[in-house]
Each structure stands twice: as C-alpha cells, then as structure tokens.
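Structures for review follow.
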Structure 1
Amino acid sequence: MKKEIKGIITAVVTPFDENENIDEEAFRTIIRYLIDQGIHGLFPVGSQGEFFSLRMDERKRLMEIAVEEAQGKVFVMPNTGGIATRDCIELTQHAEKVGADAVSMMTPFFISPSQEELYQHFKAVCSSVSIPVLGYNNPDRSGGVFLKIDTLIRLAEELPNFVGIKDSSGDMTMLGEIIRRLPPRFKVFVGQDSMIYAGLAYGAAGAVAASTNVAAKLVLGIYDAVNNKEFEKAKDLQRKLAPIRIAFGLGSFPVVMKEALNMLGQPAGLCRKPIQPMSPEARAKLKEILTDSGIL
C-alpha cells in the first residue's frame, strides 16, 4: 500500500463542458481545491462522479488525471466497479498501472448476482492486481445488490489485498457488524454523510463523503474531533452538516453537489443528460442552506 488508506475522502465530481465532454482542466482545478481544503483522499469516478454515464476510456483518463494532480499529497482510490467482471479487471489494472493507491469497487448493478457470484467477481479482480481492493456497497443504486458480511469475511480471509469496504447502505447495524466481525486490518468507510460521526465513533477508518466537495472543513472537523475524543464537538459538527446532506434531495442525483460547487466559484459545470439543472426555487433554497452553514 503506497499510502495508508484512512480519513476523509472526497467523492469527486466530474465536470462537463456545454457539449457534455469532460472538462479536464476543470477537473484538475477541483482536485487542487480539494487538496488545499485538507482532505485525505480522492475517490474519482464514483457515483458522485457520474461513472454510470462515462465510457471506459473516460474513466481511465479521469484516474490518470487524479493521480497526476494528487502528486502523492493525498491517496487516490478510484471506483472501478461495473457490471461485467472483465471490465472491472480492466479498470482495476489500469488504476494500478497509472499509480492509484487502491481501488473501491461497487458491486454490479442491473443484474442480481448471488453471493457466490459476487465472491468470484471480487476474487477475480483482486487476483489480477497487487494494489488494495475495497468493496463498495450501495444497495439503493445497485438494485439491492451488496456484499453480505459472510462474503466479506470470506474475501478478507482468502485475499490479502481485499482490505476494506465503502458502505453506503445507511444501515448502521450492518456497518457496526462489519466493523465488529471483520479483522482489525479490514478498513470500513462510511458512505452516508449523515452517519459520519456514528461510524467513526463505532470504529470506522474514515468516510467517503460527497459533502466534502463544499464542506470539507466541517467533515474534517468531525474526524479530528472523534480522534481527539471530543465527542460533543463531533456531534455538534455532524448536526451542522445535516442540512447540507439533506439538501442532496433538492434535485436529481447528483446535480445538487455540482450546483453547490458552482456557487462557490468552482467549475463543476452541469450533469450529463437526462439530469437537468436545479429549478430556480431549489437553487435559491440551496444557496440559503449554504449561507446559513457559513459556506457561502
């Protein structure tokens, strides 16, 4: 492992220009901005990065740029998940080739593989590389497909480079059971911004948080407070983060975070269609939330 994978990781947006092409310079600008904010890691081409709308070559290029811009200052852990195992192997091998520190791989979606099929899927990918591989559970966006705890245990016991998971289930019981039942070396990352404090207090290694695109200092404050055992401070900061997380529902995913970044003067652009810009009313509400939170 090139850099220790822990802490607060940003699920980075993918900027597009007016023709829906990737704006590489804007992507570089946002990464530099995030590093300046003090985040510990980058999670490009994830759900917030609209990986579902990207071609294979586009995902590869975004990985390359993220590694180039990180310059070793923070770790880079792209999402290499997909539907077909062969595609995930290709993406994961590319991530290793260009210098990513690890990958986190979302479970297949649209199809509904069994736990044995998920085991074979992750085993094939892990066996094709030497860098760390983390799972990525997001059942709300994968048709209910997720790695169950027994499957995680099996993978972690048999594959030395299967080292953790990003859990976006929003199920605190499952998150807690993963932390309790998996070995200490297995790193669990909270994938729901509303549960960062709870997950860290229970023993998670960190969080992959979309809200850090605009509220990095707030989320980093939660992480530092928990590490310093300042739990009341951490709870207070989590409460302050709540309106920002709730604001995600003001538009179709993932447009809200892009609109918020644009308000901050960062070149996030628009989403690829069919996702449309927020309504004027929703945009005004978002601006109010960011202002009340001290971000604007």
Structure 2
Amino acid sequence: MIDLEFIINTVSLGSLYALLSLGLVFVYGILKLVNFAYGEYIMVAGYAMHVIGQNRGIPWYVTMAVAVLFAAVVSYGTELVAFRPVRTKSLTAMLVTSFAVSVFLQNVVLITISPRARAVPLPAFFSQTLTLGTATIPVRNLVIIGTTIVLLIGLTFVMKRTVLGIAMRAAADKFTTTRLMGVPANLVISATFIISGLLAGVVAIFWVGRSASVDPLIGAAPLLIAFIATVMGGMHSQIGAVIGGFVYGLLFNILSIMLPATMISYRDAFMFVIVILFLLFRPEGIWRGGYTEERVG
C-alpha cells in the first residue's frame, strides 16, 4: 500500500542510496575507475564508531564526526599509497589495485579486531519513531533525508561556486585538457577521493545504524547497491548517480510490497534483471551526462 509511511521510507532509502552512488561516481568521473574499495571506506567508518563508542564519555556526535573524517583519511591514504603509483598504467592495473585495497582493509580488521560482528553504540533517536496521522516513521529516516538534502546542497555549492569544484567538473569532462591548462592533477584526484570518503563515512552512520553492529564484510552490500544504482542513473554524471539512487530505492520498495512473501528474498535478483534491461536498452543510464573516452595519467 502506497501511503505516507511508504513515501517517507522510500525517499529515505533513496537518499541513502543516492549518497552511496554519488561517492562512487565522484572517483569514476575523473579516473574512469569503479573503486571496489569504496565499501571498505564504509567499513572502516563503522569500526571507528565501534572503537570510539567504547568510551561512554565521548558524545555521539563527536564519535560520528571522527568516523566520517577517518573514512575520508583512509580514502585519501589509499589514493596516495595505492592508486597514485599505478595511475599511469592501464585501467586494469587500477581495477586490480582497488580489489587489492579492499582485501587488504578487510584483513587488517580481521587481524586487529575480530572476524565477528561488533556492537556499535548509537544515539537514542536511531530507535525512536514519530507518529504522523496513521503512519509510524522512524526518526532516523527523517534524519537521513535531512542529511542528504544538506549534503547535496553543500556539494552543489562546492562544485559550482568554488575553484576546486570547477576544476573537478572540468577534469571529469576533459581531464587531459584540464591538466594542460595548469590544473594540478594530484590535487583534483586527491580532493575527489576525500569527498568520496566523506560520503562513505556519512553513509556508514546510517548503514551501521540499521543493525547497530559492524563486521568486516559490511561494505559488500552497499558497494553492490551503489554500482547498480549508478548503472541505472548514469555513471558519467553526478546528477545521474543521485537519480539512480532514488530510482533504486523506489523499485526496491515497490518490489517489497508487490512480491509475495515467499519471493521477498529474491528482490536482489529482480534488481539485477532490471539492471540488465538498462544495459540492453539504455546503457548510458537515465541521465546520460557528458562522456569522452580517455586515459588519465
């Protein structure tokens, strides 16, 4: 049944998926690289919340802020140590590197912390609900929507009104030409990874908030969702990534109410069928954006 509760839950889910997709597309837009280590940025932010949250004297907002910053630092660190040395090589080399970074970060957590899920302390509003008429809305869903609106407005301002943002947009369109005009490649790419990490950290707060726990493989599901959403929305456009996230959330929730109970567990399979249809009939995605084939060195 489509009612107020369904609408808010769908917008909330779409908001979360939009942030996921946007973080993936930021890097893809410049390097043409699907960063398979992106899910691990979410994981490290979750573990940061777990570790810092053990100290009950630290306010929850400080814990979350540090977790987001930690994800950004790890994202920047992987660009500096792993991706930059192979950037002038083939795209295959960078793709394999992203897999290597993903496995490395997972194993760091397995060795230093535990292979088992760990509890993450969360603020009270994550478990609170709000009644609007006949609808019961989790407060965290409203927080997700509000956070996404603020982030999208902030990113729009950065990309359109700042020198760095304009340079990033130009690099995403014509990287080689932008570099020849004097824009420092390392600065643009590093800023892209930092923004991607910040978005992953924000997503981690709400993704971990679903179960109040984190484990070494928690980044796999959001990475897959981000990839599917960007394919549907358009991998060559940040607007397309946002649209794809909301479309994914809408389709996922529609399948939840349309499929019989015995087939609910097959929702992901249906989503893959939809992705295949997009690749067949609309490979550029809902929002095509600008795209030229060139290598980044």
Structure 3
Amino acid sequence: MSPARRYRIHHVTRYSYDQQMEACYNRAVLRPRATAHQQVVSATVTLSPEPELVSEHLDYFGNHSLYLETRTAATELEVVAEHVVVVDRPRPVAADLNSWTVAQAVAWAREQADPLELVDFGLPSPLVEITGEVRRFAGTAFGPETALGDALTGLLATIGAELRYAQGSTSVKTTLSQLLELRQGVCQDFAHLAAGCLRSAGLPTRYVSGYLETIPAPGAVKLRGADATHAWVSVLTPQGWVDLDPTNDQFVGSAHIVTAWGRDFSDVSPLRGVVLTEAAESALHVAVDVESEVTD
C-alpha cells in the first residue's frame, strides 16, 4: 500500500512577447480536485499583470475552471499556481482484478455504470480516435477473454515496449494514427493511446492530468523547476475506477496528484486563451516543483 503523502506544488507558466500585449483572456485548469483519496489543503492561482476579472466554476466534468481576464499593457504574462494536497491512494493489485475477464468487465459496465460515464468516457473524443490501428494495437496486449488485471498490466507493458518517451517529438494536436507511426511521444500521448485501447474494448476510460514528483538519481541534487505536469488514465472496473500510468508502466498510488479529468487533453489543458498583441515573437517558460513528505 502506498503511504499517504503531503505535497506542496509550485507551478509557474510565463509567456514573453517582443511587443506589448494589449489584453489577454485565459481559462486555467490548475486547481487540484478533491477526491476520495486526495484532500486539497490550499489552492491559489495568481496572474501578473493583475487581472481585471476573475471567475471560477466547476466545468462539465467537475474540474475547477478559472477564467482570468487582464487588459493591462505588458510584455510578459505570468500565471503562478501554488497548492498543498494530501494524497492517500492504495495502489491497486492486478491480481485482485482477475476475478473478471475483459468481456465480463465490459458487461458489468454496460449494466451498472452511469449512462453518462459510458458516453463521456466510452466513445471516441477529439484526441482519442478509435481506429483499426488502435484496435490492432490493443489486440496485441489483451483480448476479451483475458483476465482483467492481466489485460491492464499487459497494456502497460506493451505501450512501454512499443513506444519510446521522447520530449518534443509530438504536440498537443498529435493524433493516435500519427503516434503509432512515430512510435514515440510524451505522457499525454501514452495516456491517449491507453484510453483508445481500453475504450475500443468497451471499458470507459478517462484522461487524467496532474503531477508526479521527479526523483533525482542517487547522489544528485534535485534541480529547481525540474518537476513537470503529468498525464495518465483511469479505467472503470467492477472494483471502481483504477488509475494506470502508461508512461511509467505502473498502477497509480499516492505519488500521483490529480488536477483534472476529461475525455482527453483538450478537456483539461492547464492554460489556454487569447492574447491581443502585434508581437511577432513569443517565448514560453514552464517550471514545476513538487515537494513531498510522508504523513503520519
């Protein structure tokens, strides 16, 4: 069982422009979710220049959506998110899920799951196409009669074996067809592929965004700003939602911090918006720090 952990998160996003921006209108999905296994102790998001308008609501999926509007002329826009959360999530055991086959788990979901969850997380979405290529890839990892726990571990292992992690090799618009041709990507690509495979089998699967602390090599000093945002998936099973991290070939425990979930990245982009400026060049800087300690 993963021990409970307390995390302090510092997440900075900074846009710089070669000419002044006149106004910007942004939607941020940066506040962590409160869940059965995650307590949000504090959560703040600040914008510089100071915004003229700030409003917050829960979006369709229950995520905290923050609207930030500023009309102050500036050449730099900075959004700083600072949170404290406590995570106490038992790591699932694959063998405990082997009481069901994939086909039995699909039948259970069709009979017992919320119909909206079946639609929201069971069908294709803008960045999760369920193509013949995706179905064939899933078929190399598991079939309908595979024990459910074995199917999930098999999918994680197959993604890890067939795809290489390579920063900068893809973009937020990369499709699954492009990914399967490239055979390399980053965490959001791995999560999209896992979601496509599981949905193609009939298992409702949501895309999860959040954080994962980076552990330095033995003897090395952890660099400031070296952590990063992360993405994984959560699949609906007869034992409830089970989170899987295909990037790291593991079931999710207390090391993962949930910010938001949706159908794919397009639902939970940390920051998006419109900037009014005549700037010809811009630069983006992102720095994330996740500090943790084991709680009593």
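Compare relative contact order in percent (Cα under 8 Å, 6 or more apart) across structures 1, 2, 3 and report the one with the greatest value.
Values: 1: 18; 2: 36; 3: 30.
With respect to relative contact order in percent (Cα under 8 Å, 6 or more apart), the highest-scoring structure among 1, 2, 3 is 2.
If FRET efficiency 1/(1 + (r/R0)^6) of positions 41 and 137 (r between Cβ atoms, R0 = 30 Å, to 0.05) comes out at 0.15 when worked out from the coordinates, which of 1, 2, 3 was used? Only structure 3 yields this read-out. With respect to mean count of other Cβ atoms within 10 Å over residues 9-16, the largest value across structures 1, 2, 3 is given by 1.
Match the computed value -14500 of helix-only ellipticity at 222 nm (-39500 (n - 2.57) for each DSSP H run of 4 or more, over all residues; to 500) to one of the structures 1, 2, 3, and report its label. It was calculated from structure 1.
Bear in mind that the values in this text are calculations on the coordinates, not laboratory data. As the structure is a computational prediction, the values presented were derived from the model and not from experiment. Cβ atoms are built from the backbone, for glycine too; each structure is taken alone.
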